[in-house]
Structure P
Amino acid sequence: MKTLKKIGAVIMVGLFVISCVPVVKSNGNRGLPPGQVKKVTGAKSAKHYAPGHNK
């Protein structure tokens, strides 16, 4: 019975650790900020590479 409690505790801790992993959302720029993508592509404005900034 003690081993069953230990196995259950290990599973619970494992699930808790897995559920706390942050999810990284990619913005399609391969992790580069909008200004760096602008430099790489040679564009005049970084507006098209900054998805949250609409004017």
Structure Q
Amino acid sequence: MTGPSALVLSVLMIAAVALILGGVAQLRRGEKRGWLMFVAAVVLVGNVLIWTV
């Protein structure tokens, strides 16, 4: 896969990692919004898997 599609998938994976790290930080502070960030990361990774398979 080359071109803009590879760039978009790479950005999505970087965003998923950022969401996971942000979710961990939120959960350590005792905020429940961290779980929503985990769910968003799972959705992003799922989208990447759908587009690459």
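Values quoted throughout were computed directly from the atomic coordinates according to the rules given, and no laboratory measurement underlies them. Everything quoted here is computed from the prediction, not taken from an experiment. Cβ atoms are built from the backbone, for glycine too; each structure is taken alone.
For the read-out helix-only ellipticity at 222 nm (-39500 (n - 2.57) for each DSSP H run of 4 or more, over all residues; to 500), a value of -15000 was computed from one structure; give its label from P, Q. Of the options listed, only P reproduces it. A value of 3.2 was derived for distance in nm of label points 7 Å out along Cα→Cβ at positions 23 and 39; which structure in P, Q was it taken from? That value comes from structure P. From P, Q, which structure was Rg/Rh (Cα atoms, Kirkwood Rh) = 1.10 calculated on? For Rg/Rh (Cα atoms, Kirkwood Rh), the value 1.10 is produced by structure Q.
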